[in-house]
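Values quoted throughout were computed directly from the atomic coordinates according to the rules given, and no laboratory measurement underlies them. Computed from a predicted structure; not experimentally measured. Cβ atoms are built from the backbone, for glycine too; each structure is taken alone.
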Structure I
């Protein structure tokens, strides 16, 4: 499986512009032979919402426009796509910081962030279940959102254990700091997975996400980051044997 991780700077509350950038990155990855691409956390909307009232107009259900668009893109270009968005639960109207993965055959799965951080606390509800595993091209593919790289939350055992997944798609807004983050490498080695790290860069409202930083980390801890460009949209690729 050839996997791709993407980096860009989502524009706050600019849904159409963000979706266009997401499409450009997906098409570039598909044209370069990638079979799976991971995009950043909350990449359809940006991050810095200050209240439920502010965030709710930018939320989507699992049948929303981004989901429908990405499902068509995934099917037509034969590439699985993972990305982050604000999910609205129709039953409760609760909002979640969520990540979804759609596959070319129409299947999909999602996870809600369990370990909230910063602006998450101002509008989002904590997730209620561990990340799912979905079979794709003979690999067990898992999902994960930013601070959940801690691999646990109150009331849960570890989200992942060695052997649960072959690949984990990580959508993050990880912020400024060392690259690669120690947590990323420890997660890959501890869970014996290929860890596909998508990230963003730039400043937004009350947050500084730094210069970015994306990579794919092998179970051994080896880091693939050829193609990384600081403060620029870019894609990093890796082949899983």
Structure II
């Protein structure tokens, strides 16, 4: 019996690969992981129709704390976890693989496009990116600064920074590009550091890799005034741009 981790890509149900469809059709239970990224709710029914089998939603609790349910399904018959983007994008899924292998359950990963590859749509050269980080929701008595620290590190080596913005689909909460910009600028202001300002060039991306993607090249200040529509979102603060990158980005100027 096999536990399949199947990437859905970044668009609609048509991004599911032929290999992924074939594997899913052999499964007695199929789960859609619904917390590390966002799949269009209207496309869930399309996924069911394309695969020809019912799909159960798996939230963070089910995948992280109740992994045994997924593993039990894989022991009893092939089971699949559908993941938006690429299955190994989130460390949670690597942990699930290790649990399965420790339980002598075969695992097969079927890869697909992720934000790591789709970010090239901006025209920035992928090999010029530094560490990728996320910006979480700030909470009372919790004002995370690790994303800002990584930005400083990346800029010190002339590397672009990709920020993945927090999301809680079950609560319908999504950290916006405007909020992320404000958080980074607030940290810089509090520390009286000049590495970024309202005039720092940045790129806001929404639904990257889908046919409804939106990419805007502006300043951190201007990005706070732009409505990007539906999530998911990411933010890029580039380092020094190559002339080819600048030319490509002109189409996204705002």
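Here FRET efficiency 1/(1 + (r/R0)^6) of positions 12 and 148 (r between Cβ atoms, R0 = 35 Å, to 0.05) has been calculated and equals 0.50, so which of I, II was it run on? The structure behind it is II. When mean count of other Cβ atoms within 10 Å over residues 180-187 is worked out for each of I, II, structure II gives the greatest result.
Consider the structures I, II: one of them gives 0.75 for FRET efficiency 1/(1 + (r/R0)^6) of positions 140 and 204 (r between Cβ atoms, R0 = 41 Å, to 0.05) as calculated from the coordinates. Say which. This figure was derived from I. Between structures I, II, the greatest calculated value of distance in nm of label points 7 Å out along Cα→Cβ at positions 44 and 60 is seen in II. Among candidates I, II, the computation of helix-only ellipticity at 222 nm (-39500 (n - 2.57) for each DSSP H run of 4 or more, over all residues; to 500) that gave -8500 used structure II. Starting from the value 1.01: which structure in I, II was Rg/Rh (Cα atoms, Kirkwood Rh) calculated from? Of the structures listed, the value fits II.
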